[in-house]
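Each structure below is given as structure tokens.
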Structure I
Amino acid sequence: TMTEEKELNTICKWALDKPGVPNPHNSVPRRARPKIMKTILEAIGDTPLVRIHTISKKEGIKCQILAKCEYFNSGGSVKDRIGRQMIEDAEKAGRIKPGDILIEPTSGNTGIGLALAAALKGYRMIITLPEKMSQEKVDVLKALGAEIIRTPTEAAFDSPDSHIGVAKRLNKELKNSHILDQYTNPSNPMAHYLTTAEELLEQTDGKIDYVVMSAGTGGTITGVARKLKEKIPNVKVIGVDPMGSILALPESLNGPVSSYKVEGIGYDFIPQVLDRTLVDEWIKSEDKESFTMARRLIRDEGL
């Protein structure tokens, strides 16, 4: 299909088993956190890896389950990593400069990550946000000085009324505005290739059998999976996709596109930064079990 062809044309073609072909990805040496940080952006990353005890025992799970606590990032989510990375990479490339307008269609967390960096670096931030997203995210975005435009949750991704469609229209209308675009920007998976995955390797001494991640844009699962598979060839990557989304493979796992309550994961299209060839198995999730487990995690594990 045209979708499959587009997906294959945008994923990285490099692999470890290509002799003589240099790794095209940047390598940034890991460094210890400074005792006093220049800005809060330096507090992004190096999140704790915590062993799950009570839930594992109650469910009779014999293996060790470790949770990467991304809410310890400055803005409260994994998306702080890509917010910083996308802005700093665009600055280095000369694409944006302080005083410009940044526009981003987001389910909320990427908007917070970008708004955090934008507030410190002097950018005007406009967020287009579907109506279903939580008030807590809206409150944080407003506190960071972002302007928020709500869009209909039911609007398809290619509709002019969707959060993506509205962002594109604003980009055309506003001078010196830019969409850094988490759906196509290679800085999205690269942030996780360079930081999240490296932290996991360091924290586990490279001993990981399975890594389980949900997917929205696919940046986290793509970046982490690529680095882990380079370092641990036998690691298995499990992707989680909500019912109502179409990211999972084989396609027979997916029902019709429909609405769901869980925020920030799943889509009705395949984002360009998502490399599904890196995922060994997909699991479909339901809203009820997702919300129940979230509440069990805080009740039983304090997470």
Structure II
Amino acid sequence: IRQRIAAGGYGDIVSGHQLAETLTNQLQTLTEDRSIRVYCSRVPLPNLSADTPPTAEELAYQQQQSQQRNFDINRVERLAGNLGYIQLYGFEPPEFAGETLAAAMTCIAHTEGLIIDLRHNRGGSPAMVALVCSYLFPAYPAIHLNDIHWPDRAPQQSWTLPYVGGPRYLERPIYLLIGPETATAAEEFAYTLKQLDRVTLLGETTAGKANPGTGQRLHDHFWMFLPTGRVVNAITGSNWEGSGVLPDLKVPEELALKTSHYLGLNDLSKRVDPVGEELKAALETVKKQLDQMQQDLISQLGGLR
């Protein structure tokens, strides 16, 4: 970067945001770490160290902002044929989102299969990941999920919890939707459950951002997310950095929900006898909708040639 500065390599930069994006691309190339990123702030940044804990007022503000987004639990629904659907836009801290998550799990408690949509989930709290995972397994024995290794302190372990605030979702299939926007903690959730053979992943490969870290102030108007830790899965001893999490069934991101709905209904029809009228009708309707969406996508792609 100093060599580029000396050579006038940033002479065409016309805005702070352009500089931040340029530096991000260069640093990701140099470090081969897609988690590193430079940000530009229009307002001056506070001169705080990365280890400075938030004040009570700051925590209250964060919770208020999170609450206005329903703690990123964006949509909860019973789909046709009695499948549950939960769309998560993020993993907010459990001290913020725990009660709302319990309500969501109560809402879908009596469904025959569950679709969890992470296609637009860019991550969040590892503690929330552990809490959501805990709903999908029995209370005992506890399951070791992941460790986070830091350069200056002991590893931070993540396990399933013996108590959750709502009904657990056990012995029923779970379909997890992923895509290029699925990142960091959302990838941890997908990767972990894939290794535990608890979910079927549908969609496209995720962002490939595994390494946690801290924010570093660079200037009054620039800060950088600097990865300083490494996630290690309890089963693989590795993670998804760079490679992303691969789906079990690769389908275009825009078809993932309808495909998972059809797959869930089809799987359910093989488990129940007799097949009820609602399930028969839902299978027929969703199959027609999926076929039409596939044809529309093919037509759109053909028009781009």
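Things worth noting here:
- Which entry (I, II) yields the derived value 3, 14, 19, 22, 22, 12, 5, 2, 0 for P(r) over Cα pairs in 5 Å bins from 0, in percent, for residues 113-184 alone: II
- Of the structures I, II, the one that 3.2 was derived from, the read-out being distance in nm of label points 7 Å out along Cα→Cβ at positions 121 and 241: I
- Taking Cα Rg over 2.2 N^0.38 Å as the criterion, the top structure among I, II is II, with the largest value.
- For 0.45 (FRET efficiency 1/(1 + (r/R0)^6) of positions 233 and 289 (r between Cβ atoms, R0 = 35 Å, to 0.05), calculated) the corresponding structure among I, II: II
- Which of I, II yields -11500 [helix-only ellipticity at 222 nm (-39500 (n - 2.57) for each DSSP H run of 4 or more, over all residues; to 500), calculated]: II
Since every read-out is calculated from the coordinates, none of them should be taken as a lab result. None of these values were measured; they are calculated from a predicted model. Cβ atoms are built from the backbone, for glycine too; each structure is taken alone.
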